[in-house]
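Next up, some structures in structure tokens.
Just so it is clear, none of the values below were taken in a lab; they were calculated from the coordinates. On a predicted model such as this, the values are computed, not experimentally measured, just so you know. Cβ atoms are built from the backbone, for glycine too; each structure is taken alone.
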Structure P
Amino acid sequence: MGSFPTRLTSLIIALVLGYFILGWVQSAWMNYWLLADSYRGFATVIKENWSGHHRVVYRYVVNQKEYTGLSYRNREDPRYSNVQPGDESIVYFSVSHPWLSQLNKPYAVLEGWPILLIVLPLEFFAVMTFIKPRSKWAFNFSGRKGNRTA
């Protein structure tokens, strides 16, 4: 594989993994605030999310301001585990950042960190391949052993 296809492939891999890492960072940030200063209220489920996976879109009000959220259904409380559009569910929102909410209270800030430990090195190698495809830190897409330089 030549330099351009190698760089293009590594760029695509880096972008996909980067998108995953960005989502994880956003989730950790939201979990932090929901654990630091969450308040429990009620939300009305508006609709099922198009992606499925037991995610719903909901609406809740804090200080006379309406917010919309997207979350998995509450897996802890059987009363709210199968809410449908029009039903109410418990919602946890941050007092200092009321637009941050979930129907489940998070367990920890860094949920899913073992997966991140796998993804971060892969992201590093994808970026290194994009920068310098012949580096010893680069992915070898050709399957051949060749002269690599650091």
Structure Q
Amino acid sequence: MIARAGWSSFGSPIPYLKRYGDIRFIHWHHYERVKIDMYIERFGDANGIAHRVKQNLFDLLPVMKKCVALPLPSYSLKVVEKHVNFQRSQREYGGDWSIAKYIEATETEDQELRAKVMNEILTYNEEDLAATWAVFEWLRDKVTMNSR
């Protein structure tokens, strides 16, 4: 029920698509494409918004791997973001962490605690976006500098 409501709001006319057209959506790895496919299969895409977004996804990870060799144990966003000096405000974060926190929020009757936990999840998601952008800008600067 919550998933359907969220998907319905995603599929409503998106103002930025109307204003800017088919802009690129930069993301890290394949998760976004997989989730959009899952929701399309489960709930459909009546107005084609999800298909438009999916067509404009730009996965930064393969580009990063193709352009630079980093002295890191993995190309996980959480590892690469540290390499480009991105700093998060939270000590604990991550995909598994956010799922556990979401369960905590939905299972508590304490409205104040629920709001606090949901805010922590929101901060984590916002910082994931900021980290992806920081890595994108770092890579763009490296590519631009090398093409001069």
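Quick check: -0.44, -0.64 is what I get for log10 I(q)/I(0) by the Debye sum over Cα atoms at q = 0.14, 0.17 Å⁻¹, for residues 44-115 alone, calculated from one of P, Q. Which structure matches? This value belongs to structure P. Among candidates P, Q, the computation of Cα extents along the principal axes in Å that gave 64, 30, 27 used structure P. Could you figure out which one of P, Q the value 1.13 for Rg/Rh (Cα atoms, Kirkwood Rh), for residues 92-139 alone was computed from? Going through each structure in turn, the value belongs to Q. Set P, Q, criterion relative contact order in percent (Cα under 8 Å, 6 or more apart): the highest-scoring structure is P.
Where does the value 5, 19, 22, 19, 14, 11, 6, 3, 1 come from, among P, Q, when P(r) over Cα pairs in 5 Å bins from 0, in percent, for residues 68-107 alone is the thing being computed? The structure behind it is Q. Where does the value 3.9 come from, among P, Q, when distance in nm of label points 7 Å out along Cα→Cβ at positions 36 and 132 is the thing being computed? This figure was derived from P.
Taking mean count of other Cβ atoms within 10 Å over residues 28-35 as the criterion, the highest value among P, Q goes to P. Computing helix-only ellipticity at 222 nm (-39500 (n - 2.57) for each DSSP H run of 4 or more, over all residues; to 500) across structures P, Q gives -13000 for structure P.
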